[in-house]
Structure I
Amino acid sequence: MCKNAQRCGTYPFTICLVIAPLKTTGKPIEGNTPPRGWIRARLRHVSLAAFLSAQFLLPAFGAVPATPDALNQLYAQYWEEYLRANPMLATFHGDKRYNNRFGALTSDADRKNTKRLAQTYLARSAKFDPAPLPPEDRISYDLFRYRQQLALDGLQFPSHLIPVNPVSSLPLVFAQLGSGRLVQPFDTVKDYDNWLARARGFPKAVDGMIADMKKGITQGVVMPRVLVKPVLAQLESLGSANLEANHYMAPVKKFPQSFSAADKARLTAAFTVLVRDQLVPAYQRLLVFMRDRYLPAARDTIALGALPGGSAWYAFQVRSATTTDLSPKDIHTIGLREVARIRGLLESAKYDVKFKGSMEEFFVFLNTAPELRFTSRQDMQAAYEGLRLRVDAKIPAFFGHTPKTAFEIRPVESFRESAASPAQYVPGLPDGSRPGIFYYNAYQPETRTRFTTTVFYVHEAIPGHHFEISLAQEREGLPAFRRFGSTLAYSEGWGLYSEMLGQEMGLYDDPWQVIGRLSTEVWRAARLVIDTGIHTQGWSREQAIRYFLDNVPQSTEVATQEVDRYIAMPGQALSYKIGELKIRELRARAEQALGAKFNLRDFHGEILSHGSVPLGVLEAAMDRWLAAQ
């Protein structure tokens with residue numbers, strides 16, 4: 001996942017053959033098959049071999065035959081260097097050695113580190129001939145080189161000149177770290193001292209971001225004005241001079257009981273000085289700059305293509321997110337056809353709940369009916385906790401191997417909920433030191449729909465992201481860069497496939513929950529249309545919001561949040577549908593080839609066994625599995 005990309009939202013540092021009807025208990029799932037023919041023509045994926053055919057990715061002449069041991073040693077050396085250069089990412093991955101370090105304080109230093117690592121390890125890996133490697137080790141080799149080249153390719157574009165957005169950027173991520181509720185541990189006195197040392201780097205990093213944005217202004221590489229305004233509200237909240245309410249003081253309000261009175265007093269004083277004299281002034285400095293200097297210079301356009309070199313930049317974003325060679329035009333067409341197909345299913349579902357009006361009237365009802373809404377944050381928490389028990393009971397029939405990593409259900413933090421997506425997932429750790437977290441957005445709960453609880457849960461938690469991420473991290477035989485790496489199209493494709501799987505698991509027994517599933521599927525299909533419409537076809541923000549509301553039964557507030565997310569994170573939203581279509585195609589291929597021998601538990605076990613990989617890699621691995629059957 002990209003450096004600034006939370007699952008389905010803001011995780012910090014964070015494709016085809018014809019699809020046959022998917023089987024349940026002997027009956028096809030109604031409407032789960034897109035129109036025959038167009039998928040084959042449109043959904044050609046780029047295999048990893050195609051990416052690696054470029055000259056810069058070929059092994060060097062005279063390369064020595066590769067062995068798994070030699071390459072695993074190389075990957076381990078890379079991972080050590082990578083974590084040292086990116087200490088906050090190390091914290092996210094559960095490596096506590098660098099919890100007191102901030103990392104690069106300027107984009108120049110960060111980009112130099114990225115370039116040095118990628119060039120060094122492309123050169124070192126090119127000295128090996130991968131031909132003798134077993135299949136899984138060949139995946140590691142090819143994927144390693146692919147990701148290094150992708151990192152280099154990304155440096156062609158000036159993303160560092162737009163370091164802030166309302167969805168995912170350092171000011172938000174750092175606040176999550178400092179809350180004591182995400183991944184930065186606050187269990188020991190040393191943990192608290194580590195945070196104090198790390199946090200002292202934040203003001204200098206803020207100054208670096210301001211310097212980058214000044215360069216961006218001079219070069220015409222700036223954020224759309226519509227995205228600046230919500231950022232101002234976030235900075236104002238995070239930079240509050242009221243220390244009683246300041247988010248960064250939370251850890252000293254909940255010391256572990258084992259701390260001595262002297263340690264509590266010392267740390268409270270140190271946190272007070274840090275927040276009052278360093279963090280608050282840094283946020284306020286950034287706020288003043290963005291309000292007084294950046295906002296007037298921000299652009300009225302919203303497309304990435306409107307920036308210098310923006311068309312090539314967007315093409316790179318599309319390739320990274322989908323791991324395909326699909327053009328934006330192709331993706332737009334796929335989206336239009338998927339939206340039309342799913343709207344037909346919604347039309348049928350409308351009659352199942354005995355609604356007599358038009359589709360437009362039905363959407364109004366879904367968006368306004370109080371009985372379909374939550375009444376409080378507590379109501380939302382209880383609904384998700386109850387759903388957890390139902391899902392757990394269904395899992396053994398569909399999965400032979402489940403993760404050991406625990407997970408929790410929490411509301412999105414108040415300081416970022418107004419701009420956050422409806423549901424998100426943050427990974428846990430296989431050693432049990434940190435659970436995975438399913439975040440639901442409880443902002444204005446009276447606007448949040450009850451009928452989407454099941455589909456959000458199965459996508460983000462079980463069997464969605466919690467399964468695919470945790471199982472990869474727990475597979476000790478894979479090198480660390482694979483266990484902790486992510487490919488959007490695979491990960492989000494699995495999440496969307498899990499939504500469909502919830503139907504086979506019998507979780508949508510309430511017809512309103514069926515409508516919820518269809519509403520999120522058409523939501524993901526609409527993303528293909530809106531994202532490409534904004535960034536390549538001149539769509540306005542208003543046009544994009546209108547298309548969303550015309551096709552997705554969600555509120556204007558959610559539509560606005562979603563469209564602003566597509567503006568802030570170009571291409572990211574394309575990964576869901578493209579990945580899901582590939583996984584469904586692979587399943588249909590296996591069902592057809594194996595007939596009565598097809599075992600869904602075995603299929604899921606295999607598809608989750610390789611970690612998060614490009615779709616071409618996944619297809620090749622599943623073809624080998626089929627041949628072995």
Structure II
Amino acid sequence: MSNPETAFLLALPLMAVLGAGLCASGAAHAAPTDDARRGVTLHVSKLGDNSDGLSWATAFTTVQAALDAIPDDAGGHRIFVRPDTYMEANLSPAHPGAAGAYNLLVGDVDGRLGSGTSGRVVLDAGDPDRGFKSYDWWGSIRATTQGWSKEHTAPTFSAIVWDRWTLRNLYATGGDGGLFWDGTNRVEPFTVVVEDCVSIGRAFGGGVASCLSRPDEPITFRRCLLWALDWWGDTAAAYARVENEAMPERPDIVFEDCTLVSPQCALKGGNYGFHTYTRIRAARSRLVVLNFSQPRGTPSDGIIVSMQNGKYLHVDLEDCTLMGYKVFGVKVDQDSVDAIGYSLAGDVRAYVQHTQDVPGGMFRITHWPADIFAAIVPPEIPRTAPTLTRRGVVVKDMCEVSVLRWRGRLCRMDCVRPASGGDRKDYYLLLRDADTGEELARFAEGYGLACALVHDDTFYAFASRFEDGDWNDVTMFWSKDLRHWDHKVVIRQENEHLFNSSVCAGPDGFVMACESNDPAYPAFTTKFAVSKDLMDWTRRSEATFGTNRYTACPNIHYANGYYYVLYLERRPPRWFFETWITRSPDLQSWELSGANPLIAPEGVDEGINASDPDLVEVDGTTRLYYAAGDQRTWMNIKMADYPGPLAQFLEAWYAAPGIPEHGALGTGTHKGAHADP
């Protein structure tokens with residue numbers, strides 16, 4: 001190794017110069033300055049209509065569509081991405097950025113860009129049907145080399161097309177590499193800036209390969225959390241292979257305020273058979289290797305590793321903490337470990353296995369650095385949507401309930417049924433006191449998927465008939481004493497089957513929302529009917545929501561001029577289900593809330609589903625009942641509260657600051673707003 005004392009002294013003025021240069025350079029190309037070229041601004045949102053991307057209402061629904069729409073290589077273009085999960089792999093833009101005018105791909109994680117919500121922007125490169133996809137060059141960033149193996153049949157493609165892009169507020173995962181750029185056959189000058197991102201890959205958490213660097217525009221990662229998941233081969237939390245013929249005087253790649261985590265290696269340079277030089281700077285960063293094996297076991301190669309020979313890697317460390325089995329290592333020529341060059345500045349500490357030495361100039365930590373280890377977990381991003389506090393499981397092995405007041409008592413109507421099959425007697429409605437569990441009524445044998453309503457001292461239930469293995473018509477049951485029941489079919493199916501229904505009172509009578517599998521539409525669709533007296537119902541053929549999307553399990557309410565419908569939205573290509581909210585003044589023009597989803601499954605007991613919503617106001621608080629499960633084998637009813645009355649809760653999904661209007665779905669008109677940072 002180079003003399004650490006000399007390196008430390010030389011590093012001080014060099015790091016001061018480099019630090020100033022990096023800050024100025026980073027600020028210049030992380031975002032265009034006022035006098036820099038301002039290109040087109042595009043939007044990505046699953047709520048958009050996928051037309052031109054110029055507003056949130058007309059947003060592209062995939063990140064790749066926006067990247068394809070970058071019009072030229074003059075730079076200054078921006079892509080804003082709404083928080084969501086985007087199952088997209090191998091992304092590539094149509095054009096690179098330009099000097100002084102970097103392009104920007106940014107996740108609107110805090111809603112400041114006008115998407116209407118907050119949360120993670122997840123770029124998931126996994127297989128939509130099978131999950132994590134570990135395969136060379138498969139990840140969030142496109143790169144291929146044809147013929148590298150018999151499986152590599154796609155044309156060779158270089159990630160150099162990402163030159164002079166800034167990526168910010170993204171969470172990349174699901175594949176071999178996260179935010180990792182391989183120039184493959186185009187070893188050219190390349191710069192990318194990555195800020196405030198989480199990047200996870202099997203082989204590489206983040207980094208670059210097969211490129212050259214620009215001394216005044218180093219490849220830069222700032223405030224990023226980089227994870228590699230494997231321990232085999234050239235894996236590393238951060239990997240760099242810049243093809244310099246000699247060691248440069250300034251770093252090729254910089255990590256500032258980053259956390260690098262891996263079971264094998266936190267920071268690595270070079271690769272098998274490569275004889276090129278790479279220089280890396282890490283400042284105020286945490287480098288963590290999880291493998292603390294015994295020496296006779298399978299210890300890691302090191303926290304910082306040069307693959308081929310130590311002389312091909314130089315690291316400049318400033319105010320960094322390192323954790324792992326040992327600090328330095330070489331994968332191939334292990335005897336060359338002392339040739340790894342390094343300089344130290346500020347507070348550089350190392351916590352290693354007790355039999356291993358710490359390089360000269362580093363401070364050896366002898367206590368577990370709990371604060372450093374805690375940094376390996378991505379921080380939570382609070383949502384700006386109306387607050388729902390989850391209260392836990394209400395009923396196990398149940399999918400549909402309806403909650404309402406009957407003669408002063410809060411009651412819950414359970415739709416009792418098996419998960420599949422069964423006889424007529426296995427399907428019925430059961431009314432209980434919601435607080436005590438006392439059974440009040442058992443009726444409607446052979447029916448389910450029901451809702452309930454109280455009007456003029458009469459209890460009404462609307463349910464679908466289970467017959468011949470499917471759900472049919474909508475039948476109304478009513479009673480004044482919960483003992484004597486009348487019933488009649490109020491909605492007959494028409495080339496369809498009818499499933500969940502919901503009824504509310506409106507200004508002109510009553511409205512029913514009903515789930516249909518009409519084959520004219522691609523998935524479950526919500527249809528509507530109206531009635532003056534609850535006895536005679538008329539279908540509104542012109543009123544349909546969800547002709548272009550999955551809209552199941554509707555729950556309808558009326559408040560201050562709008563009909564609000566909570567419904568189940570499937571999030572393809574994932575097997576994942578969320579409850580969303582939409583509204584309409586006339587049952588024809590529908591406006592999705594920009595703050596959707598209303599509730600999504602989370603935690604260890606909710607599976608992949610939050611469906612079958614039902615709302616009730618209790619003592620000035622809005623209570624949401626919903627079903628959690630896997631949509632295949634199990635479902636439980638859970639409950640969440642909103643600290644305000646029902647009308648306020650519904651309106652909050654549209655009136656809260658930062659929530660844009662996303663347009664009237666079904667009429668072709670949109671009212672989305674263009675937002676600048």
Structure III
Amino acid sequence: MAEFHQSRKRIIQLIFVGAFVVIAARLFYLQVVDIRYRQIANAQAIVRKLVYPTRGIIYDRHGRVVVNNTALYDLVVTPSEVKHLDTTFLCRLLGIDMASFRERMEKIIRRNSRYRQSVFAELLPPDVYGRIAENLYQFPGFELVERPVRNYPYPVAAHIFGYIGEVDSATIKRSHGFYQAGDFVGKTGLEKAYEEVLRGQRGVAYLVRDSRNRIQGSYAGGIYDTPAVAGKNLYLSLDIELQQLGEQLLQNKIGSIVAIDPQTGGILAMVSSPSYDPNELSGAERSKKFSRLFNDPELPLFNRPIQATYPPGSTFKPVDALIALHEGVITPSYGYDCRGVYLACGRPIKCTESFPGHASNLYNALAYSCNSYFSQVFRFIVDKDHHPTQGLAEWDRYVNDFGLGKKLGIDLPGENSGYIPDSTHYNKIFGRHHWNSCTIVSLGIGQGEITETPLQLANVMCIIANHGYYYTPHVVDSIEGDPGFYFRHLIKHRIAANVSDTDYDIVTRAMAAVVERGTATIASIPGITICGKTGTAQNFAIINGKRVELKDHSLFAAFAPREHPKIAIAVVVENAGFGASWAAPIASLMIEKYLRDSISTSRLPLLHRIMEANLIPEYMLERKRRLDSLNRIHDQLEAMKAVKPKDTLIP
């Protein structure tokens with residue numbers, strides 16, 4: 001009997017021990033292994049609040065703030081806390097319908113879970129923010145979070161600065177968790193190129209709330225908080241006042257201006273026209289405005305200085321002159337008896353000048369831009385002791401040395417390399433050994449298949465100004481906290497073709513004659529010796545499926561002063577005719593502004609004439625008018641929509 005009682009006692013003990021072990025194991029699983037319940041418990045008492053960092057500030061070469069930060073607000077939500085929500089009222093305040101509300105909530109839950117705070121509506125306009133703030137107590141689970149956004153005190157240089165936008169799924173994946181849905185990232189320009197420098201580090205603050213959902217203060221005294229770290233500041237080579245002048249000169253025109261400091265490679269101004277106010281892509285309506293800009297037939301989002309390519313026309317002639325002098329196929333005294341047309345290759349190549357002696361030597365030929373002279377010079381280069389295949393290869397080597405046909409490495413995304421044709425190109429078109437120097441003679445006057453970007457054209461002027469070298473063009477001079485950045489990026493490139501100082505002196509003297517007495521006298525500035533070259537590039541467009549010849553592009557490239565140059569510049573004005581008509585005076589005004597900090601009174605009429613001119617071709621204006629009409633209709637339809645969602649409470 002005693003043994004029975006003892007056995008019964010042990011069984012009861014084992015039952016209690018077993019029950020205790022099961023309960024302890026379950027508690028361990030719930031509290032340690034399975035985090036769902038811990039998340040629910042924490043979510044009831046602790047609020048995880050994102051703290052967005054301010055992006056780095058951007059300064060111009062004189063220390064003026066050109067890109068700053070201001071504050072807007074995001075409406076964020078923690079889905080697990082959304083209970084008994086009057087969605088009708090919230091949708092009305094946000095200006096959305098019920099379908100949009102549900103779509104946003106489902107997307108947030110799918111991406112970030114029910115327990116994580118996520119952006120529901122970003123960058124609220126001030127009026128919407130005001131309405132939400134007044135009624136926020138009615139929307140449990142929602143909160144307003146301050147978001148630093150970009151502000152541009154000078155509404156210019158949009159293509160240089162770029163813009164920021166919300167990250168997409170591919171960017172989030174590539175970042176290995178650094179970016180989250182709702183974060184912003186640089187999309188173009190400096191914002192993209194220097195994203196890792198500018199972005200800073202997002203912070204997190206943990207707050208405690210009571211049973212009535214009221215915030216009581218920091219959790220655990222803030223020991224678990226992660227402070228936001230502001231991005232680093234950038235200091236540019238850009239002169240914002242020079243940039244402003246350039247954009248004023250190119251208003252109602254299509255084209256580019258690139259101005260470079262030849263002693264450093266620093267970009268002084270880089271104008272792409274048409275452009276836009278960068279503040280348009282920073283505010284609450286940036287998506288709508290981006291769509292308008294993207295569909296604009298004038299392509300205001302296109303960064304022409306580094307992405308558009310053009311035949312250089314006669315601006316290429318100084319390069320041919322340097323090659324010919326170095327190769328010894330001409331001397332400065334070589335002349336060509338041009339009567340207004342070049343006939344040596346069987347098809348006429350016209351010149352703009354026909355008076356006797358305008359090509360009697362290199363100085364006159366460059367000053368008056370004689371096509372016959374440089375067609376013959378190009379043939380001398382290609383035919384010198386070579387079959388044309390070898391001669392063109394040698395010419396290509398020189399041209400590539402001058403930074404053409406390749407990317408220069410500017411610190412902006414999307415740079416185009418331009419194009420320099422080679423023998424493979426012509427063998428494909430004409431067949432091997434079925435072409436010669438006459439076949440490709442148009443290259444000698446900057447036409448044919450050769451194309452350059454405005455940046456490359458300005459960089460060629462740097463090489464000539466420096467007598468044989470250039471620095472990698474760049475916009476950013478230095479970065480806060482990185483004293484070695486400037487020297488790491490000040491990369492000097494000396495062209496391999498060891499052209500002599502004497503040859504450079506000859507060509508720069510001839511380029512000075514272009515402005516003093518040649519095709520660009522309109523660009524002359526008393527007291528400043530400008531070395532320049534006009535250019536006129538052939539132009540066509542495809543309209544209604546047909547190739548239509550249009551007015552030529554106007555080009556001008558220059559540097560100044562001749563001794564100790566401080567600025568090199570290239571100007572392209574599309575559909576504007578001769579280089580002297582528009583590009584040359586625009587470059588001259590930019591040079592005067594940079595070197596003297598103002599425009600002289602005597603040249604103000606020229607300034608106003610250029611600023612008031614509208615050179616956009618009629619076919620493009622017609623496309624613009626049609627698009628504006630469609631946009632007005634779209635806006636009217638949107639205004640007529642009055643979707644009123646049914647009253648619904650989210651349980």
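Calculating FRET efficiency 1/(1 + (r/R0)^6) of positions 259 and 459 (r between Cβ atoms, R0 = 41 Å, to 0.05) for structures I, II, III picks out III as the one with the greatest value. Work out which structure the value 2.2 belongs to, where distance in nm of label points 7 Å out along Cα→Cβ at positions 307 and 619 was derived from one of I, II, III. Considering all the candidates, the number was obtained from III. Source structure of the calculated read-out (helix-only ellipticity at 222 nm (-39500 (n - 2.57) for each DSSP H run of 4 or more, over all residues; to 500), -2000) within I, II, III: II.
The maximum of mean projected area of the Cα convex hull in nm² over structures I, II, III, that is, the highest value, falls on III. So Rg and Dmax of the Cα atoms in Å, for residues 299-426 alone, computed for just one structure, reads 16.6, 49; which one of I, II, III is that? The value was obtained from structure III.
Where a number appears in this text, it was derived from the coordinates with a stated rule and is not lab data. Quantities reported herein were computed from a predicted structural model and do not represent experimental measurements. Cβ atoms are built from the backbone, for glycine too; each structure is taken alone.
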